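Structures are listed in the sections that come next.
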Structure 1
Amino acid sequence: MRFLYPSLSGTFGAAWIAKEAGYFAAESLDIELIRVGGSTRIVASMVGGSAPIIHAGASASMAATVAGSDSVIIGCMSTKSPFHLIARPEIKQPSDLKGKRAGISAFGATSDFLVRLALQRFGLEPGKDVAILPTGGESEAFAALQSGSVQVAALAYPAYIHAMKMDMKELVNFSELGFEAVNAALVSTRSYLANNREQSTRFVRALIRGMHRYASDKEFSKKVLGKYFRTSDSEILEASWKDVAPHLLKVPRPSVKAIQFIIDGQFKSKTPPLKPEMFVDTSIIDQLERSGFIDSVYR
């Protein structure tokens with residue numbers, strides 16, 4: 001079973017930990033983890049049949065739903081946004097971005113939504129005052145920022161800490177803006193869930209165990225992050241763990257408030273108005289909570 005995720009960020013580490021700790025194997029699942037840059041591309045791959053369950057940005061899944069697919073959000077890792085809006089050193093203040101270029105992973109991805117949100121808060125019109133340039137993924141966005149192809153981009157750990165070491169400037173810490181996020185959304189299709197309920201449930205069980213291990217076993221988690229990041233830099237691994245692990249949800253249910261926030265920012269012109277319920281299916285999470293499984297993991 002293939003599982004796709006968008007970037008080499010600690011945000012998506014729970015699935016890596018679940019695999020390395022043997023939790024998927026314990027559920028009789030042979031999971032192949034594949035990185036595909038950009039949530040829009042990942043959702044399209046899922047809808048096309050390349051993988052039944054994925055990690056992707058909630059906004060990309062929601063856009064696919066609005067376009068007529070049966071993409072649906074079934075869980076998320078946390079309600080804290082991991083992203084920071086980072087600018088090159090020559091950008092001293094937000095107004096300096098006028099006439100410049102912003103890097104995003106793909107149109108419709110979480111980075112696209114957040115960059116546009118920040119630019120609008122600065123009084124800049126995305127696409128007019130600041131060009132929006134898709135790069136293909138967060139690693140690629142960081143490379144574009146580093147080379148000067150773009151002057152600003154939304155980054156998470158570990159790219160964020162690399163950028164800070166290069167004297168780049170943080171313009172926005174999205175976690176401090178006061179909105180709930182659907183961080184590292186777990187996405188599938190309604191048709192897959194209907195036809196593969198048991199397998200889907202086993203996958204989510206293993207992932208919940210991975211989330212618990214991520215939060216409770218720092219040293220093991222840092223070893224796994226180091227393997228996937230391909231680094232032994234203790235500062236990067238420690239910072240990446242601290243940025244994600246303490247904020248992981250015990251019950252990984254997506255926030256209705258967070259879904260509504262995306263609707264208001266990305267789909268507010270739709271008529272009739274869209275409702276959060278059309279984008280989520282929390283029945284597996286609900287079932288695992290009611291059965292006592294989640295409590296048993298955290299004992």
Structure 2
Amino acid sequence: MADVHFGVTVPQIKRTWDQSRAAAREFEAMGYDSLWVCDHLYGPQSPSIPILEAWSLIAALAASTERVELGTLVTPTGMRNPAHLGKTVATVDAIAGGRVIPGFGAGWMEREHTDFGMAFLDPRQRLVQMEETVEFLNRLWDPANDEVSADGTYVKADSVVCLPKPPRKPPVMIGGAGEKVTLRMAARHADIWNNTAVTQDDLERKVAVLRSHLADAGRDASEVRVSQQCVVTIAPDEASAGPMVEQAQKIFGGHLGNPAGPLGISGSPERVVEQIHKHLELGCDMFMIEFFGRDTIEPARLFADRVLPHFA
């Protein structure tokens with residue numbers, strides 16, 4: 001069995017930097033493999049909700065941690081100038097010593113684009129923009145390229161230089177579940193494909209579609225790792241887990257998937273282990289976890305103590 005990777009999200013909405021840093025350090029000490037932040041310039045429900053900007057936060061976390069990988073779940077490719085974004089990621093990776101996993105998506109929140117001077121294109125255009133951006137960044141970070149130009153529909157650049165290059169070639173994650181475009185894009189350009197929480201129950205079909213696109217692209221199935229964004233609702237026993245699962249479904253309303261579904265990672269530590277094995281059988285061995293609870297440190301510690309040892 002391949003190494004199983006467990007990532008956990010860092011609190012950044014309605015949190016101070018000190019709170020985010022403290023949580024990140026605790027998660028690293030618990031043994032998690034990676035830390036993740038959402039990339040929004042506004043709180044997802046309202047511009048009035050405070051949120052720490054993603055790449056600034058990752059830069060600070062890179063200087064505050066030693067081992068864990070660090071990534072965005074996910075960066076909308078139209079929200080920033082692509083050349084500037086590439087330089088930012090390369091610099092953050094230099095701070096991290098080669099631990100950055102940039103995650104990319106098409107974006108969905110109009111005002112976090114337009115309020116900051118960036119056009120918010122229609123969905124089909126954003127997907128083209130996304131593929132052009134990922135192609136450009138992969139070339140920009142390649143040590144073999146001194147200068148990189150682009151003349152795409154939405155990404156244009158003239159002899160851009162990015163030095164220093166990232167310490168390692170950043171493994172690109174593409175997030176999204178669209179079977180005709182996004183999964184084909186992941187098969188062509190990604191190192192990791194992340195299935196959204198809302199399509200967790202459809203993981204088996206999505207993996208099959210991804211593998212079909214990989215075959216069409218002439219790539220082996222092992223070349224793109226499958227990860228799953230998921231809410232984890234864990235309690236010491238099933239009796240105390242039941243009400244938590246019900247509460248999670250009411251609060252999230254499907255936004256973070258179906259905690260009670262066939263692949264929902266919910267319940268006692270023993271059941272959580274069983275649910276993770278179901279994902280492994282479907283070809284998913286990387287997990288981007290949002291722990292359910294007022295204080296996510298407590299469930300993260302329970303998971304670390306009683307679940308992680310099964311996959312060491």
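One of 1, 2 was used to compute Rg and Dmax of the Cα atoms in Å, for residues 89-152 alone, and the result was 14.0, 37. Which label is that?
2
Hey, distance in nm of label points 7 Å out along Cα→Cβ at positions 73 and 257 derived from one of 1, 2 reads 0.9; which structure?
2
If you rank structures 1, 2 by distance in nm of label points 7 Å out along Cα→Cβ at positions 25 and 209, which sits at the top with the largest value?
2
Going by distance in nm of label points 7 Å out along Cα→Cβ at positions 41 and 273, which of structures 1, 2 comes out largest?
Looking at the calculated values, the largest one is 2.
To test your reading of the models, identify which of 1, 2 gives 16, 44, 26, 12, 2 for P(r) over Cα pairs in 10 Å bins from 0, in percent, for residues 185-288 alone when calculated.
Label of the originating structure: 2.
With relative contact order in percent (Cα under 8 Å, 6 or more apart) computed per structure, which member of 1, 2 shows the largest figure?
Largest one: structure 1.
A value of 0.90 was computed for FRET efficiency 1/(1 + (r/R0)^6) of positions 65 and 169 (r between Cβ atoms, R0 = 30 Å, to 0.05); which of 1, 2 is the source structure?
Computing FRET efficiency 1/(1 + (r/R0)^6) of positions 65 and 169 (r between Cβ atoms, R0 = 30 Å, to 0.05) on every structure in 1, 2 gives 0.90 only for 2.
No value in this document is a laboratory result; all are computed from the given coordinates. As the structure is a computational prediction, the values presented were derived from the model and not from experiment. Cβ atoms are built from the backbone, for glycine too; each structure is taken alone.
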